[in-house]
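Readers should treat all values here as calculations from the given coordinates under stated rules, not as data from a laboratory. These numbers were taken from a predicted model, which means no experiment stands behind them. Cβ atoms are built from the backbone, for glycine too; each structure is taken alone.
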Structure 1
């Protein structure tokens, strides 16, 4: 006769524990990865939220102090390094003057700069390259 047993064998319990352990470890690793990615995304968003303020400060510095070609800025714990290199010094587009029957030409009034903007916050560093056109504050000719 066969004896009736109730319960699980040791092998069945070990297999079930191994499967459970693997599932728990996988879940923990996924959660940890998700938390790291969330922190990184928050840092990137914080840096990107400061781009407009940095560009405004750079534009102001270039327009009012032509000797300034780069400096460090800090805004909301974001370290901002920038360099500006003048690309062109150009006049406004000529316009047709009906009274004289010809085109009026102007002296150069606009500076075009190539800007390299480096922003750092926490472990995040972003570099932006763009061009900025600023009005020459030293030019005092009347505009048409």
Structure 2
């Protein structure tokens, strides 16, 4: 009976460490080239939160006006609950602080101010909406 001889010198086909590192460096360079083009898209997506919250405030104010014949400056009186801001802890989700800046018998102005500088340029995004649902970006980010 013949004992089979083990072939210990057989090479397996695989990538070398150098090849893997070169691929990772190329991917990193591509990400660095693409990232500045994606930041405006991220900012635009985050501003959707401000727009939605301001529309919600406008709806609450309109309902409050129909009941009391005046607008309110108090968010809790309207029934609006501000989510925790991202600067307040790890469970937080909101990127915008919502407030009502001015109230009169004929109208109001609500403001959404970002608490995060989305593109890192030092300016914080600010949106405003009035009783007629006129939305404007006061400070672009």
key: For 75, 21, 17 (Cα extents along the principal axes in Å, for residues 14-85 alone, calculated) the corresponding structure among 1, 2   = 2
Origin of the value 68, 17, 10, where semi-axes √(5λ) of the Cα gyration tensor in Å was derived from one of 1, 2 = 1
query = Where is distance in nm of label points 7 Å out along Cα→Cβ at positions 22 and 118 largest, in which of 1, 2?
reply = 1
